[in-house]
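*Asks:* Input: structures, listed below.
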Structure I
Amino acid sequence: MTNLLTVTCDNCYQITKVVFKKRYLPKSIKETYFNCQECNKHYTSFVTDKKVRDLQKKIGRLK
């Protein structure tokens, strides 16, 4: 069973579901974000580059 993540938007104060999306930027940078489903305010969750993603994979293999 998947638990849905919900948050309260800082802009419109409505409760919204977090639906993560990815956006690719120059220099192999990837932004993971979500938008408020009511007012469309953009929330950046995290930003990674290739080096960070490679380190995350390495950590995952160590577990």
Structure II
Amino acid sequence: MSKNEDDFWVVIGGAFWYAVYIFLGMVMPIYAVFKDYQAGKIIWASIDFIIFPIGSIRGLMYLFGF
């Protein structure tokens, strides 16, 4: 491949991982807060919001039905 093609795929790869980061870091905790609030688990909703890694994990759990 040429240098331009390599640069293109590096940019595309970086954009993909940035999108994954945004999805896991921002969308999943908000989804977990929403699902916990619907279920009446206010304490868990606040924990999901304050401690975002827990919110990301719980959001993925809710997304996949656990």
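Taken together, the values in this text are just the output of simple stated rules run on the coordinates, not laboratory data. The model shown is predicted, which means the values in this text are computed figures rather than measured ones. Cβ atoms are built from the backbone, for glycine too; each structure is taken alone.
*Asks:* One of I, II was used to compute distance in nm of label points 7 Å out along Cα→Cβ at positions 16 and 32, and the answer was 1.8. Which one was it?
*Replies:* Source structure: I.
*Asks:* For helix-only ellipticity at 222 nm (-39500 (n - 2.57) for each DSSP H run of 4 or more, over all residues; to 500), the calculated result is -25000, so let me know which of I, II that is.
*Replies:* For helix-only ellipticity at 222 nm (-39500 (n - 2.57) for each DSSP H run of 4 or more, over all residues; to 500), the value -25000 is produced by structure II.
*Asks:* Out of I, II, which structure matches 1.53 when Cα Rg over 2.2 N^0.38 Å is calculated?
*Replies:* II
*Asks:* With relative contact order in percent (Cα under 8 Å, 6 or more apart) derived from the coordinates and found to be 22, which of I, II does the value describe?
*Replies:* Considering all the candidates, the number was obtained from I.
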